[in-house]
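Every read-out reported here was derived from the displayed coordinates using simple, explicitly stated rules and does not represent laboratory data. Since the model is a prediction, treat every value here as computed from it, not as a measurement.
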Structure 1
Amino acid sequence: MTNIFLSHSMYDEEVANRLRNQLEQMKTVKVYMFEHDQQPGAMIADKIEKEIKNSSIVLVLLTTNSKDANFVNQEIGCAKGANIPLIALVQSGIDKNKLGFLSGVEYIPFEPSNLDRSISYAQTYIHNHNINQLQSQIQHEQLNAKQRQDQIQREQLIEGILILVIIGLCLYVMTQEG
């Protein structure tokens with residue numbers, strides 16, 4: 001399951017919900033949006049930070065509404081600090097020199113009138129991310145199996161050496177008594 005944190009402005013909630021619904025049609029994707037997780041009494045910043053750190057990807061909807069939003073910029077910074085991959089959908093017309101933590105990051109051009117195209121690009125990236133994540137997991141499991149096998153061989157070697165030492169000590173003691 002790929003957990004995605006969707007960072008957006010509350011003024012873009014309609015577009016964000018559409019994006020969420022489209023992405024969740026991919027059976028292996030779960031999209032988190034703050035407004036769908038009301039927990040009265042919970043500390044908002046703590047809840048958001050926890051959800052970002054539990055995400056496989058942070059998807060940023062950067063629009064004219066969100067480019068100056070404090071929470072969106074903090075969510076981007078939190079994701080960068082936690083080494084969570086960022087996918088940015090950047091609305092045309094946003095000054096590329098004012099992307100903050102997203103400066104230098106490849107992004108998906110976002111045109112509100114053609115949201116389907118941006119969603120398609122995002123789905124492709126997420127699909128590829130899932131495949132890469134699965135390949136990485138398989139490689140990790142293979143490495144762990146090899147390390148376990150090496151550990152067993154080391155333990156068997158040590159056992160063999162100990163047996164030889166014990167036999168040698170027994171023979172020594174027998175020759176000293178006789």
Structure 2
Amino acid sequence: MTTVVEISGETSKRTLFERAIETQAAIDVMSPIERGETVTYLALEEVMGCSPQKGGRSNVNSARQYLQREHEMVFAAVPNVGYKRLKDTEIVKSSPEALTKSRRASRRAVQRLICVGFDGLSQGDKVQHQVHLSLFGAIQAISKADAAKKLTKRVEETRRSLPLNQTLEAFKK
């Protein structure tokens with residue numbers, strides 16, 4: 001939808017955000033789902049008019065993001081079935097997967113960075129290179145199972161999530 005807007009005497013055309021019909025249809029089907037229940041690919045396809053596994057996947061992902069952000073509803077794909085609304089315990093149990101993905105992504109980034117001809121870089125690029133190697137190294141170190149065990153002990157002692165400085169301190173021990 002394009003609308004004409006006048007600001008300080010100047011007229012300009014602006015496009016207002018409109019959610020895709022397929023995305024809204026997915027939201028409408030997914031929003032009443034209770035924790036632990038599943039919405040099937042077939043049910044989504046019927047209301048969306050396209051396959052949620054193929055052409056409509058981005059619409060379903062947008063719907064999932066919206067429902068998570070605005071309604072604290074988390075859905076996970078169930079292969080060949082549909083999307084399950086996760087229970088709170090399932091959400092917690094799914095978080096190590098994100099750490100594993102982060103660790104792997106940082107390892108791939110390091111592998112790319114070590115392919116660089118370091119001596120040919122400008123001073124600014126050299127600094128950027130070293131900073132990113134350091135950050136990715138830290139991500140790899142703190143996302144390992146041993147690091148989680150150290151942090152688990154500390155969190156059990158305090159019975160709360162730790163502020164950044166205390167989290168970093170726990171890794172030193």
Structure 3
Amino acid sequence: MDRFFHSVTLDKDKCLGCTNCIKRCPTEAIRVREGKAQIISERCIDCGECIRVCPHHAKKARYDHLSVLEGWKYKIAIPAPALFGQFKELFIVNYLRWTARHKGMPFPSDAELMRILKKNNVYVLGEIKQNAANWDNRRVFNILGLLREYDAKSKGMNAGGASDGELLRELLLKIFLL
């Protein structure tokens with residue numbers, strides 16, 4: 001049995017070994033062996049990028065319904081570590097775009113941007129640039145602020161007696177309305 005628990009699972013019957021997931025994995029945690037993708041457990045950060053890009057739907061997220069939380073005395077939501085890293089990259093790319101527009105500085109080449117972001121995968125860089133275009137820094141900061149606020153509320157600070165499920169619904173609504 002794996003010593004790591006991951007939310008990303010692979011349905012080998014659906015995998016055709018096309019390598020889309022390999023090209024997009026930010027931690028290079030996927031290999032194709034015997035014509036099927038394999039996830040290297042020690043490298044996977046559960047970012048879900050492979051789920052998003054698999055045209056054969058061979059990768060799926062393992063999850064529980066929120067009602068499972070009711071069975072526990074203490075409820076803790078742990079976001080994927082990649083969440084905050086994604087926002088950092090979006091902020092950096094948007095800042096560089098802003099300086100190019102407002103300060104007359106050139107926007108970095110892809111090679112330079114890969115060095116700045118410490119990425120070695122051009123496909124991942126393309127995704128970051130595309131996402132940065134859709135998420136301006138004001139929106140990113142607002143979401144980070146909401147995550148901090150609701151993290152504190154989930155720990156009992158100024159929650160107003162709301163249940164964890166209510167807090168989660170409220171947080172998601174606020175994010176969707178940004």
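If you work out Cα Rg over 2.2 N^0.38 Å for 1, 2, 3, which one comes out largest?
1
Here percent of Cα pairs over 19 Å apart, for residues 109-164 alone has been calculated and equals 61, so which of 1, 2, 3 was it run on?
Label of the originating structure: 1.
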